Structure I
Amino acid sequence: MKDAEEGVVCVEEGSAGIARLNRPKALNALTFAMIERLEAFLHSCAANRRVRGVMLEAEGKAFCAGGDIRAIRDLAADAPEEANRFYAAEYQHNWSLACFPKPHVALIDGAVMGGGVGVSLYGSHRVAGENFRFAMPETGIGFVPDIGGSWFLPRLPGRTGLYLALTGAACDRDDAYALGLATHCVPSEGFAAIRAAMVEGELIDTVLDGLHEPPGESALEAMREPIDRLFAAPSLEALFRGLERENGRWRNFAHATLETLSKRSPLALHLTFELHRRANAFASLKEALTLEYRVATRLIRHADFAEGVRAAVIDKDRSPKWTHATIGAVDAGLVESFFAPLPAGDVPLIDHWRLHTRP
C-alpha cells in the first residue's frame, strides 16, 4: 500500500477515521510524506459527515520519536528550501489539529517526543498507556523544543515547562496526567475497545471516562518546589548560578540538573529560554509556531544542529562539540538574530475550519 510506504496508514471505518504511524524500525520518526498524509487525512475526515472522530495510533514499541532528524540534517545541508518546507508542513499540521472541529484521540503507549507530541497533543484526547514516556529533548541535539513547545510548555504548572524544555527530562504517564499532557490513562490492552467504540460512533468522552484508571503519584510533582524556585530565574545565567549555589535538601537535584544542562548546546539553551520568555505575549499557538519557524529554519543551518545529530544518531558517541563552550560565550546579538523577521516572510498558517485553537 502507498500509505504504508509513506510511513502512515489511513482508513475510514464506520464512524471513525483511523491513522496508524507505521515506521516501527525508525520509532515512527516523522518524514515529510507522513506529515503530508496526516494533514490530507485530517481534511478528508473533516469533510466526511460519516466520520465522527479521528484516532491516531502507532505500530511498534514507540509512538513517535519525533521528526526524522537525520533526514532533516541532510536536507538542511543539501536542499535547505526543502527543509523549510518540512517545517512549514509540520507546523501547519500542528495548527490544523488544534483547529480540527471533531474529536481527535491519540492512543500513546511508548515514547512520544518532539514532532510526535505535535501530531497528538493538540487533539481533543491523549490516552496514555502503561509504557507512555514524554520528552522534548531537542537542546541535546542543538535544537529547540518546537512544534508549539513555546506555547504549551510555559502553560504547564509552575516552571515545569521550562525545566522540561531546557533539560529534556522524560515524564512517565503519572507525570503527564498531573501536568495535563495526557487526558486519560488506559492500559494498552484497552486500546482495542476505544478503537471499536469510535468505529461504532459512541460518545468518546463517556468511553474514555469509563476506561480511565487513576495513575500513581507524580514524581515530578514532588519536585515542584525546587523547580518552581530555581527555574524562575530572570536569565539563563542566573538560573545556572542558582543551581550552583543550591544547598540543603535539593543540592543533589540542583547539581544533577546543572550537569545535564552543561551537556546541552549553549546556543540552544539560550534560544529555548528566550522563546519561553516571549511566551507570555503569545495570544495563540499560531503565534508561537510563527516565531518558532523563524528560529527553527535558521537553527537547522547552524553547526550545532549538524553536530548534535551527528553525535546522537550518526556516530552515536553522545559527545557533541558545541560551537560555544559555555552559556557565557553566546553573544546576545546572535540569539536575537534568530528571532528577526525572515526575508521571505513568516510561515503561512491557515485555520481551515475557522475555529480558534484550544488552550
Structure II
Amino acid sequence: MAMIGGGKDAFIGAVHRIAMNMDGLVELVAGSLSINPEIAVESGKMLFLDEDRIYTDYKVMLEKEAAMPADKRIDFVSIVTPNFVHFEPAMMALEKGFNVVIEKPITFTLEQAKQLKAKLEETGLSLLLCHTYNGYPMVKQAKQFLKSGALGKIRKVYVEYPQGWLSTYLEGTGQTQASWRTDPKRSGKAGSMGDIGTHAFNLAEYVTGLEVTQLCADINIVVEGRMLDDDGAAFLKFNNGATGVLMATQIGAGEENNVKIRVYGEKGGIEWKHEDSNTLLVKWLDKPAEIYRTGAGYNGSFAAHSTRVPAGHPEGFLEAFANLYRNFALTVSAKLEGEQPKEEWLDFPSVNEGVRGMAFVENMIESGKSDVKWREFTL
C-alpha cells in the first residue's frame, strides 16, 4: 500500500500503520506523507521506504505508481489527511485503478461522497471507510445476535459518544488536532457531529441493521469563540418503526472516548461500551442477563474471525482497527485472484456507509439550525 498523509507529526497515520502491520498481509511501500516536503522525506526515511518511492506530492505518487509494472505498483492507497483532502486523492486513486482506504467522514460534502460512490461502482474497486468501532468482536457479535431475531423486533436504540478534550478553547493554543477539527475550511460544516457523531450514527445502523429515516436535532457551540458545533443530540426514527436517541459531545469534561450503544427489542436488550469492549451484555425480559466475552467458543463466526487471542486476553482499539485492514486486504487479494471473498471478509464499512455518514452530518446541521425540527433523512 501507499499512504497519503500520516507523517511523523500525525497521530492517526501511526495507528493505521500499526493496524495494517498486525496480520502481515500488507506492506507499506510508498508514501506522500506530508504537505511539508521536508517532513514527507524525513517520515519516509524513518519508515525505511525506498527513496524513489518517497514522494512530496500525492498526485506525482499516483501517476508514477500507476506507470509501474503490475507486480511492483501499489494495490491500494490509504488516505489519512484532514477532511478537506479526502475527495481529490480518493477520486484520483480510483481513476488510476487503485483501491482506497479512507478516514471518516468520507468526504467534505455529501455531493462529493455521491461522486465517489459513482466512481467506485464504475471501477468495481474496493473502498474501506475507517469506522473503527465496527471492528470490535463484541460489536460484530451484537450485530449477528440482533440479526438472528433473538430479541424480536427492535424497538429502541440509544447511542452516545462523549469526549471532553475540547472543553476549553484548545484550538486557540495552536494544538494541531483541535485546530483543523474546529475549522470549517478544513473540517466541513460540522465539528463534533462530523468527528464523532458520525461514529455514533454508523454504530447504530451497523449493529441494528436498520436505517435512520427521520431525525430531530439540537446542535450547540458551547465554548466561546469556537466556529463549529462541539455538542449535540438527536431523536431518531428508523425504517422498522423503532425510535432512538443519539448524543455526541466533545465538551463532556473528564470523558475520554466512552462510546456506548444499547438496543432494546421485544424480548430483551443488548449493551456494549468501549470502556469494556470485550464484553457484550444481553438483558432478558423473563430470565437472568447473559454476558458474552471476546474469545469465547460460543461466539459466532464474525466475532471469531475478528479475535486473535484466547479469552481473557484484552483486545482493543488497535486490534479493532487491524480487523478493518485485514478484511479489506483479504477482500482485495481475493478479487485480484479472481475469487469471491468470504462473507466475513466483506464485513467492513465502505462507500454506502460514507454517503449515509455525510447525509447524517448535513441533516443534523440543517435540523439543528431549523425551527421545524423533525425532518426526513435525505440523501
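Only the coordinates and a few stated rules stand behind these numbers; no lab work does. Computed from a prediction, not measured in an experiment: that's the story for all the values here. Cβ atoms are built from the backbone, for glycine too; each structure is taken alone.
Here helix-only ellipticity at 222 nm (-39500 (n - 2.57) for each DSSP H run of 4 or more, over all residues; to 500) has been calculated and equals -10000, so which of I, II was it run on?
Of the options listed, only II reproduces it.
From which structure (I, II) was FRET efficiency 1/(1 + (r/R0)^6) of positions 46 and 150 (r between Cβ atoms, R0 = 30 Å, to 0.05) calculated, if the value obtained is 0.05?
Considering all the candidates, the number was obtained from II.
To which of I, II does the computed value 15.3, 51 (Rg and Dmax of the Cα atoms in Å, for residues 166-269 alone) belong?
Label of the source structure: II.
Given that Kirkwood radius over Cα pairs in Å, derived from a single structure, equals 20.8, which label among I, II identifies that structure?
Computed on structure I.
Here FRET efficiency 1/(1 + (r/R0)^6) of positions 94 and 174 (r between Cβ atoms, R0 = 35 Å, to 0.05) has been calculated and equals 0.50, so which of I, II was it run on?
II
To test your reading of the models, identify which of I, II gives 3.6 for distance in nm of label points 7 Å out along Cα→Cβ at positions 30 and 110 when calculated.
The read-out comes from structure II.
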